[in-house]
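Multiple structures are listed underneath, in structure tokens.
Each reported figure results from applying straightforward, stated rules to the coordinates on display, with no laboratory input. Just so it is clear, the structure is predicted and the values come from calculations on it, not from any experiment. Cβ atoms are built from the backbone, for glycine too; each structure is taken alone.
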Structure I
Amino acid sequence: MKLYPLFADLAGRRVLVVGGGAVAERKAAALLEAGAAVTVGALSATGTLQAWADAGRLELRLGGFQQAWLDECWLVVAATGEPLLNRRIATLAERRRLFVNVVDDAQLCSFHVPAVIDRDPVTIAISSGGTAPVLARLLREGLESLLDPALGPLAALAARLRESIRARLPDLGARLRFYEQLFAGPVLQLLRRAQPAEAEAEAERALAGAATRSSGSVVLVGAGPGDPGLLTLRGLRALQEADVILYDRLAGAEVLALARRDAERIEVGKEAGNHHVTQERIHALLLEHAQAGRRVVRLKGGDPFVFGRGGEELERLRAHGIPYEVVPGITAAVACAAYAGVPLTHRDHAQSVRLLTAHCRGSNDSLDWPALARERQTLAVYMGVSELGTVQAQLLAHGRAPSTPFALVENGSRPQQRVVTGTLARLHELAVAHAVRAPALLILGEVAALASSLAWFGAPPIGECSEIDAPSVAVPALARRA
């Protein structure tokens, strides 16, 4: 069940709690804290519930459940401890289109009560959809220790200043930058020291000096190979601060989903034979948005400086005086090899690794094929699916052994990853037979044979693994025993 997270304003609204035991008492306490008008109905009630009723904090109705109790209610909590009665209450509430929570029966619930971290007015709710409430509680306990107690007063201060901030900083990007400084600067430190007046004065000073428009900037971010878990922390921070994101098709939807939700997203992807956005147009977009005062992220698959034309983009930005920085990413050669179980270097089999692209025939003509054909080195070939036949022919013509192992890694690090293995003599043939499609990386060299024995991610390698004489690898004693 996929739940829609919702924070409800129950102030003054009628909520019915059916049940008079300890669980019902806890439910009523939370509802009273939220300002709800609580009615508790039960055959008997705890002393605390009775005391709250005597003090006028809630209405207590003693007796068997009556359908009329549901009149004028917004929410219902069934906490009777009697499964049949709870089910009846849930059915009646459903007929009236009332949201109901049935204690210890997730299937009957139309809403769930989460584990809550309270930093009033900041509230963090954690739900397991009713399947694992203890896990939700443990997560809450872990997060409690990470969240500053001053967050509540800080949020309240921001609320008091909100209209002034909007008036003085009409530009959305400028407002966001001011809030980031407000929430991380000296104001928070003053609130930690229980000095609210000084904190408010400092916030007013910062607002008075804030520019209505700050200069824009660009961050080149390497998105890695596709697995969002491989994005760097600095890259994640840049995505969450960006006003505009120009992204490649290889950046991956999962990585893009980590960005700030209200950031403008512009696809500028390119692939072989389909440059629907030219590099010159990308340069123009970078300049346009940065010169308008926005923070721009140029999100690239892999690493911006490995066959990513990041250097060209920085040259254009520098020529126009645009501030920039670069956040490296895990390049495809490193990631695809690791996820295929192939070490790019190995003390016994490969003392060097070469990164090259076979993206077009022009690049093939400029490559040093005699040097590339030497043994005991690993070749990592980017963007080469359409040129595998040429790569194979050139390497064979310049002396690379036909028995040299290869591993073609398609969609490396993603759930749909495939690894096709074989020997150089059959490289193009096997790629065609298995319909290898971009994005795919070719790893060629003695170490590629290890894909058949060291694979750990996704489906096992396919191809002619059994025909390759894989290098021997020392296996630790612990692994052998396992």
Structure II
Amino acid sequence: MSDTVKYLLEEDRLPRDWYNIVADLPRPPEPVLHPATLQPVGPQDLEPLFPMALIQQEVSAERSIEIPEPVRDVYRHWRPSPLYRARRLERALDTPAKIFYEYEGVSPAGSHKPNTAVAQAFYNKEAGVKRLTTETGAGQWGSALAFAGAVFGLDVRVYMVKVSFEQKPYRKALMEAWGAECVASPSIETAAGRQILAEHPNSPGSLGIAISEAVEVAAKDADTKYSLGSVLNHVLLHQTVIGQEAMAQLAMAGDYPDIIVGCTGGGSNFAGIAFPFIGAGLRGGPKPRVIACEPAACPSLTRGKYAYDFGDTGHLTPLVKMHTLGSAFVPPGFHAGGLRYHGMAPLVSLLQELGLIESRALTQNSCFEAGIQFARAEGILPAPEANHAVRVTIEEALRCKAEGVRRTILFNLCGHGHFDMQAYIDYRSGMLAEHAYDESELRTALASLPKIAAE
């Protein structure tokens, strides 16, 4: 078997449909609630933010949703993405485990994010939208939407979490190269940003704050819609091309995973790699262990409460039931900026409640240690977010060694770390601090969760 199992870029090698796990769940997700009435939202409630095609996908229970040909045509620039067998890492660990990774760093933006950015830009363009607003943490999502906006001729305005804006200037430069505007959040441009700055002048920002700013701008302009890079059902849906390709590629290699690993912040790349396999298990197929890896400094799955909460700090978004640390919670400024979100995707949260996935929280330095070990074995330097999946993969491979058992492990290498070199410099120089969240702030944020009678 070859070290690299890669599809040829042919018409029939690219998925024709996105997979919707809602169709196979033993119970449906909880309804989305209107922030003012606390009643289930209807399509008209979401229209100020999203085009109708995406709203329909958000509430769909159909197992397969056809990928439009213009979207598939853009996907062909980098998809199918390669599946690699990590033989050198296996030898370095002296493990009987077989380790595979789907590498999403081959996309133009260097991560998995264009899988949904391209789809969202397409549907907005079809609906006559002129401009998109969004938020971004580490900049992977902002870069992806900037790229997609350039492809479909849409203006893009990105509110980037301030701590990442300052840590990653090259991400801002990449967004601007594709024609997007990038603003440090919280900003003085919006009422939500000004309120945060009035209360916390030195706020490092958070994804919840940046979402509030982007939503506020979109809601005030009929020509503008909001675009989200994670959390919502339609975003996770678009990412399932990853798992579908991995499943077919592993079949070509005559293998199937015993363990699936993905990092989690909002849940999009985890869902992309895991949902097709979980769905196959729900329909009677093999049931691999599925492990969601999150930062110990922002542990929504391992420490959060499963409850209704706002998706943003300013309480402008609808309420969804998810594992949450509270919308007022501002995580410390660790380097995996894409994982600094107070909540977890409702579908990922529901899977944990159903006992279909495990979750594990990891410290920053241990993840960078794993990233360096992976780079020295495999030659690819992972993004800080992806290092969480690398860490757990190594832990599980060493567990196989200790138990003398050969298992197949699959993880999603969701992006490269070429824009994150300062983080690696800090790690190598011993300056990468472990940021612990404030327990009292977490208790306060959880205490302020909305009171929903249905719970």
Practice problem: Compute distance in nm of label points 7 Å out along Cα→Cβ at positions 48 and 248 for each of I, II and report the one that scores greatest. | Solution: I
Quiz item: Looking at structures I, II, which one was FRET efficiency 1/(1 + (r/R0)^6) of positions 96 and 320 (r between Cβ atoms, R0 = 35 Å, to 0.05) calculated from, given that it came out as 0.05?
Solution: I
Quiz item: With percent of Cα pairs over 23 Å apart, for residues 40-223 alone computed per structure, which member of I, II shows the largest figure?
Solution: I
Quiz item: Here mean count of other Cβ atoms within 10 Å over residues 296-303 has been calculated and equals 27.6, so which of I, II was it run on?
Solution: I
Quiz item: FRET efficiency 1/(1 + (r/R0)^6) of positions 24 and 280 (r between Cβ atoms, R0 = 30 Å, to 0.05) computed as 1.00: which structure among I, II?
Solution: II
Quiz item: Here FRET efficiency 1/(1 + (r/R0)^6) of positions 80 and 168 (r between Cβ atoms, R0 = 41 Å, to 0.05) was calculated and came to 0.15; which of the structures I, II was it taken from?
Solution: I
Exercise. Of the structures I, II, report the one carrying the highest value of volume of the Cα convex hull per residue in Å³, for residues 120-199 alone.
Key: I
Self-check item: Entry that produces 4.5 once distance in nm of label points 7 Å out along Cα→Cβ at positions 176 and 352 is calculated, selected from I, II
Solution: I
Quiz item: For which of the structures I, II does the calculation of Cα Rg over 2.2 N^0.38 Å return 1.34?
Solution: I
Self-check item: Value 9, calculated as relative contact order in percent (Cα under 8 Å, 6 or more apart), assigned to which of I, II
Solution: I
